[in-house]
Structure 1
Amino acid sequence: MIELIFWPLLAALVLSGIHVYLGLQVVMRGVIFVDLALAQVAALGSAVGIVMGLDHDSSMSYLLALGFTFMGSALFAYVRSSKQKIPQEAIIGITYVVCAAAMILLFSKSAEGSEHLNHLLVGSILFVAPETIGLTAILYAVIGTFHWKYRQQFLLVSQFHVVGEKLGQSARYWDFLFYVTLGFVVTNSVKIAGVLLVFSFLIIPTVAAIIYQDSIRGRLIFGWVFSIVGSLLGMFVSLMLDVPMGAAIVVTFGAMLAISGIYKVITR
């Protein structure tokens, strides 16, 4: 069993490292579903590539998904930085629903449509290749280093939502860079883990961390431990019950979050 989950667990470690950090900023911004919407936009780009005859793991398919994600990132950054009567969450929700429906329509006439749809939603982390993990680790290390170097700017812009201040010209620039880097991460992660698991890696460990920790450092450490332990338990559940690994990890995350919340209420 250990041999079966070695590479998936290593992939989960790589995903957890960057996703918990970005998820913390997403929650601070109050745009909880922006990552889910971007993941769905990336999946739509991949779906378009598949319909065009591109292989799911090809470079052209990846670039197409990345292009779709950049357009979504630009849209969300513009909506947040400008005065709009419509809340940003409404735009995010509409984007997610329309992209999900468009993906279903694209695969509706395909004999393998349901298989492609299932792959994009729950991923195939069980069969992730070592080369993919290595390239992903390098990409996330570069993005993580960039965020660490300019962490004050990114955190300050994320806190604009909390204090209710209007974004200035400089803040808009950093806000756009945040969405672009998030788009890179989401596009790459969807190919490995699928839409649902990417959202879970970004949000659920962060929410659990916020329940117990107040500092950013404490939340990051708690979120990383939560994500790794949840991934390991979900993988064991998947193998023991013979169910899809991605979905098993998502449900395990949800169960751990529920138990954490109940325990916090009882001990309070």
Structure 2
Amino acid sequence: MRIGIAVREALPAADQAADSLRAWLRENGVESVPYASVLEGEDADLVIVLGGDGTVLQTANQMAPREIPVLGVNFGHVGYLCEVAADAIPQALQRLVFGQYTIDLRTMVRATVFRKDRIIRSMDALNEILIGGATRTLALEVSVDDDFLGEIRGDGIIVATRTGSTAYSFSAGGSILLLDGLVLVASNAVFATSFRSLILPTTARIQVQDHSWATTPFVVADGQRDYRMRKEDTVEITRSPLQARFVNLGIVPPIKKLRDGFGLHTVPASKPPSKAEGP
């Protein structure tokens, strides 16, 4: 077994944990590989990421074309993409070396920019595709599977995966998905016909045309400004042929991860009134 180790930069606690992790793997006959070497093409069975959600997201995107699974260890804040808390590393390693884990396949989305039927740009995202990022209000026409859905005026639209539904999509008013699907969200809309948040199957094709007056939006994949649209461009968002892979150790149930990741606290139920007290 060969395990790549990726560490968030400028995070001393993660660096110290990585040193201990390498020593444990060496003592148990498991080879560790620097993540830089994995990026250069060296083989690895999986990559352990010590950082936060941003580091895990970046690593999962980079490993998706090579079908290498990722295991996140939380040294950040929310840590929703992380399977393991920092203090649970020994338990996680035991499960790994004994093969007590499964691999979760996660849908990714692809944005393709067309200009007069010619492909100008294509980009993949694990969390979401955003069409926005302009300094003025946008007017975007949205169709699904070639059927006109509506027009939104606002900051833009977000198309998020199940993985990304807990990120920008959620903060913009979209639903959290615990099953595979896509969520289409109108971001900070001052006007939206037909929808503000809509859950779609992963087979949907979402087409977006820009009808803004004094500005043009960017097509942004997982927070990176990738391309600025022109008036004649159409963006089509579909399920990507790539899939991200996450190691699932079965330690934390999905609902508990959701509750802990977002700081939701249980409130004791009030005692129901007796019949004598009335409603």
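Assuming 2.6 is distance in nm of label points 7 Å out along Cα→Cβ at positions 58 and 114 as calculated from a single structure, say which of 1, 2 it is.
1
Once mean projected area of the Cα convex hull in nm², for residues 178-241 alone is calculated for all of 1, 2, which comes out largest?
Structure 2 gives the largest value of mean projected area of the Cα convex hull in nm², for residues 178-241 alone among 1, 2.
Could you figure out which one of 1, 2 the value 14.1 for mean count of other Cβ atoms within 10 Å over residues 10-17 was computed from?
2
From which structure (1, 2) was distance in nm of label points 7 Å out along Cα→Cβ at positions 234 and 258 calculated, if the value obtained is 1.6?
Clearly, the read-out refers to 1.
Work out mean projected area of the Cα convex hull in nm² for each of structures 1, 2, then name the structure with the largest result.
Biggest value here belongs to 2.
Quick check: 19 is what I get for relative contact order in percent (Cα under 8 Å, 6 or more apart), calculated from one of 1, 2. Which structure matches?
Computed on structure 2.
With distance in nm of label points 7 Å out along Cα→Cβ at positions 42 and 226 coming out at 2.1, pick the structure among 1, 2 it was computed from.
1
Tell me which structure, out of 1, 2, gives -29500 once helix-only ellipticity at 222 nm (-39500 (n - 2.57) for each DSSP H run of 4 or more, over all residues; to 500) is calculated.
Among 1, 2, the structure yielding -29500 for helix-only ellipticity at 222 nm (-39500 (n - 2.57) for each DSSP H run of 4 or more, over all residues; to 500) is 1.
Quick note: the coordinates plus some simple rules give every number you see, no bench work behind them. Predicted model, so just to flag it, every value in this text is computed and none were measured. Cβ atoms are built from the backbone, for glycine too; each structure is taken alone.
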